[in-house]
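Each structure below appears as structure tokens.
Nothing in this text is a laboratory measurement; each read-out follows from the coordinates by a stated rule. Remember, it's a predicted structure, so these values are computed and weren't measured experimentally. Cβ atoms are built from the backbone, for glycine too; each structure is taken alone.
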Structure 1
Amino acid sequence: MITILFNVLDELLNLFRWAVILAAVFSMLASFGVLDTRNRLVWTIGDFLHRITEPALRPIRNIIPSFGNIDLSPIALILLIWVAQELLRRIYQAIMFGNVQALFL
């Protein structure tokens, strides 16, 4: 049962990481005019990605200084997701295998 829980959490973090990547690429393509945001389908996809990722990106944008038009918050969020996944894996190993040292390595 606990294995299923950790696997589901890991997959949710993977999906969120891909949503952050897609939102960053979508934003870049829209700003360069490659995507026409007046198209209803394109706008809907962009709005969905924005609504999913913006609550996590906004606090990071408040912390990271502005570099003009370059937004580094998706990179920081991807790194935070990676750290969360690694922490989740180490907690799983500590619980399942009784290896408490895995938490601190």
Structure 2
Amino acid sequence: MIVVRDWRTTEAALRQAREDGTAPTLVTPADAASLYGAGYLAALQDRARNEFPDVDFTLVVDCGDAPGHALACLRAGVKRISMDPMNEKIADIARQMGAELTRRPT
């Protein structure tokens, strides 16, 4: 698990993964959705996929305990979110949108 806060840390993690031939799990800081916003985090995910198409990585966006932030991230196109506590309604919505609600990796 690698904590990423911005493009600089994301790019560094993905460059290292490319070099090592690994498939990292990237995780945003706790409550990142409320701090950075759904649009920024979706753009970070998309830029990483566009600039590192050869690196198999997972980005988990932490939404804290806020269903509204989780829904905003899903609408923005984020594919994997985490919440604490888990929320079955959000998990169902995520599945319907081709995304996933998961526990925050530790």
Structure 3
Amino acid sequence: MLIVHVQVRVLPEHIAAFIEATLANAAASLQEPGIARFDVVQELEDHTRFTLVEAYRDVEAPARHKETPHYAAWRDAVAPWMAEPRRSVKFKEVFPPAGEW
């Protein structure tokens, strides 16, 4: 299991559009066999900051995800709405044991 946290800061005037586009991407992403989980969270104290928590079943799944039409549509739509470049941090699963999601 590979877990990726994608951290995004959105321009305030584009928060609603970003949420709409990101939820569409997340819903489509959950249909991919390589994705076990795709959460979208928004900071309480700074509503312009979001984290996408993506749990992949194997290390090849992120590359396959980036080849999908829904990812490309999301990437292109949200790019001009970002206040700064998004960044990602990769994690390995420690708990729960693999397969207990």
Here helix-only ellipticity at 222 nm (-39500 (n - 2.57) for each DSSP H run of 4 or more, over all residues; to 500) was calculated and came to -14500; which of the structures 1, 2, 3 was it taken from?
2
Which of 1, 2, 3 leads on Kirkwood radius over Cα pairs in Å, largest value
1
Comparing 1, 2, 3 on distance in nm of label points 7 Å out along Cα→Cβ at positions 30 and 54, the highest sits with 2
Test item: relative contact order in percent (Cα under 8 Å, 6 or more apart) calculated as 45, pick one of 1, 2, 3
3
